[in-house]
Structure I
Amino acid sequence: MSKSAFIFPGQGSQYSGMGKELADNFAVARNLFEEADDALGFKLSELCFSGSDADLKLTANTQPAILTASIAVLKVVQQETGLKPDYVAGHSLGEFSALVCSGALSFADAVRTVRARGTFMQEAVPVGTGTMAAMIGIDSESLEDICREAAQGDVVSPANFNSPGQIVIAGSVAAVARAIEVAKERGFRKAMLLPVSAPFHCALMKPAADRLAAVLDVLSVHEMNVPVVSNADAAPNSEKERVKPLLVTQVCSPVLWEQSVNNMVALGVETFIELGPGKVLCGLVKRIHKEAVLVTIEDVAGIRTVGGKA
């Protein structure tokens, strides 16, 4: 029997209008957005449905907005289809969506936590002092060597192992710029600075990790009904005791997305179903495993493609 995985997007997938069509058509989605508004004490629903790109790009807004849009899709999928995953995973922030899907975290706890997580990550590094860049066509060993040479006492390191030949680095502005130059000197000419507000998944995020640990400390984690493949070690986790430490580690550690997908394929996963805004993760999965069956669900048309009654 071939297996399936639900995968949930992270920052960068947001857009104004996400989730609105589902909320207009399904009470279960509408109720979820209302739950998010109540949990946060402001109209996150309005931010998702009609917010400006500038507001949606603020990390403290982006994280709860994408989580809520993703779980709204999940709720409709659960109500309208018989789909059940064998594994779940999410990219960075998306790991919280995966944990809600698994039953480990309640939605209200998750949305409040990622609102705080976004704030902590933004405040960990003064705006303009850290950045990220996508390095194209470089293998991981060469890139780690380039980062070591470029650091010169600053922080720069791989942050996202996204797919073969696409690794994102993060660190101080000067060190990232040096890494791009060193890469060019070695014949790797394709690098692109990313429009992000902070250098995620590197050592500069340590203050955010410490603050997140304190927030997670008081949360209840429940038994999981499906294993979550975690970003920090790319392995399926079914132990609720490991959820909090893995989420804290994730803040400063690289996202092992390529390894996570390869591990799921090795476990028999053939179908990857992306729930939430955009199609970024299915694009990455396609580059990692060309034979994968890919499905994206973010609106009514997506529900129909998987046999929903919409």
Structure II
Amino acid sequence: MLPEIERFQQWLRRKAPHASTQIHYVNDLELFFAQANKLPNDVKVQDIDLFIDHCHQNGHAFTTINRRLAALRSFYHFLALESEHAPRNPVIPKRHFIHIGQQLPRDIQDPLLERLFSVITGARDRAMFLLMLRCGLRVGEVHNLSLPDLYLEPAFGSLPRLWLHGKGGAQRVVYLAAQPLAALCVWLNIRPHTSDEAVFLNRFDQRISVTAIQKRLGVYSRQAGIWVTCHQLRHTFARQLTEARMPVTTIQKLLGHACLRTTEIYLHISDSQVQEDYEAAIFQINQSLPLERMQP
């Protein structure tokens, strides 16, 4: 790893100790400099153009390309903070970033969920993925979860809850329904005793990494004959709350969204009012113009 990238990683960790941004950004930077085969001071605007072309040719998603560009731009911003003689930032937003229209969250339909969880039998993994599906945890929040963050025996009239270290270092509380609570308790009963306070451990009795969690879900997806990502489990949690007509402001708090507009996107994938209005309108249209009579 380049020494500049190491210093950048340390800087990101200091800014947001619990965030997974530094993991993704460092991976993106290593990919870029391996492909460009240049040192940071030698990178030009044209090298960014070539990298974008390379990503396109390899079928990378627009969102992935934009994240890598954001990592590069942030990296050169850091270099400028370090030294007055830092190289010019080669990432030009108007030239390089790809404009993407609003993307609706991709959730998972219930039959596919049943197929997926039918193959997830391990106590640790079942607890991890149920926390994503039933509590809306991000993969980084599952990774960050520690034993002092668990409030499983609250006072009478209160629900068991988790204290989360979320995106951008923000904290929030989420509640545990019976299903994820039971799965978590099964895992905690067999969890190895170790000095590491992480709730979820790897085979070396250390905190499981974000990448390892994602790979585990990939293994189960292949076994189930489908493809599911960790964030789709969180999207599905939001969609199911929307279908249950939970107020959007409550969903916002449970998901930890700083902006209500982010949460409102889920209304578009499961808007019960739009569905009811559509059904009522189509019924009236069919009454006035029943196409069945027009068939030969």
Structure III
Amino acid sequence: MRVVFMGTPEFACNVLSGLIENYDVVGIVSQPDKEVGRKRILTHTPVKEIGINNNIQVIQPISIRKEYESVLELKPDLIVTCAYGQIIPEEILDYPKYGCINVHASLLPKYRGGAPIHRSIINGDSETGITIMYMDKGMDTGNIISQESIKIEEDDNLETVSNKLSVLGRDLLLKTLPSIIDGTNDSIKQDESLVTYAYNIKSEEEKIDFNNSARDIFNLIRGLSPMIGAYFIMDGNRTKVFKSRIGDNKYDNIGVINKIYKNGIGISCKDGEIIIEEIQPFGKKKMDVSSYLNGINKEELIGKELE
């Protein structure tokens, strides 16, 4: 059986590696390479690296809708997608004997779209999971083949949940594929009354609003950490935040630094206090707040208003 894999980021790598170990992966489709860092070095996608290391042909169309013929030339019996990043055209969806299968990082029909892990954490969900589904021309609208859930722990962030789901996605796919190949799975339609969407995070959503509750701010910070980083404006400059905890103090003001802890900066918010523990000041590297405080006059922070 000839399998083509379509994916791009680190999240998809476990799924791809699992397929390579168990099936004949004849081709990989990934997004084009991007320039990374201040020196803008052209860098392979994580999925492409695996393809190169395993001597598998890698295709990187700028637009899969316009350049789908190279995928069909691989004559796939099955196509598996995982965080590919482009809408798959019907010419590809209709080709494989066993269909196109997607590994999606949510419990569909909840969180259709490109940022399901971010949204589940930001919204304060207690669980998330993986859905193995048949693809159709809609955005994550196809029939559900299998699902499995995991808990979102209090100390989880975007990275830890992504890592857990990447492993779960690999394992659930490998467990589900035999029933896809022999046609014995009982796929079900999604309940449209339960649909929610997880659109990609917009830049304006990354900014911390201290008029929100401490819990909402805490969830925003961990839902963007460490890949993106929530931020606030201090002294006219952007300060990114990667870790926090909810404090016990309550203040009448909002968005003001009120207390300095040994390993945190206490900032007033709608219903209390959010304590920042890991930051990246403008123009500097990411650091623990304790390290940041060692290099400044702590007293000057008290009473400082943040935007």
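Only the coordinates and a few stated rules stand behind these numbers; no lab work does. As the structure is a computational prediction, the values presented were derived from the model and not from experiment.
In this comparison of I, II, III, the computed figure -15000 for helix-only ellipticity at 222 nm (-39500 (n - 2.57) for each DSSP H run of 4 or more, over all residues; to 500) is attributed to I. Out of I, II, III, which one gives 24 for relative contact order in percent (Cα under 8 Å, 6 or more apart) as computed from the coordinates? Comparing all candidates, it corresponds to I.
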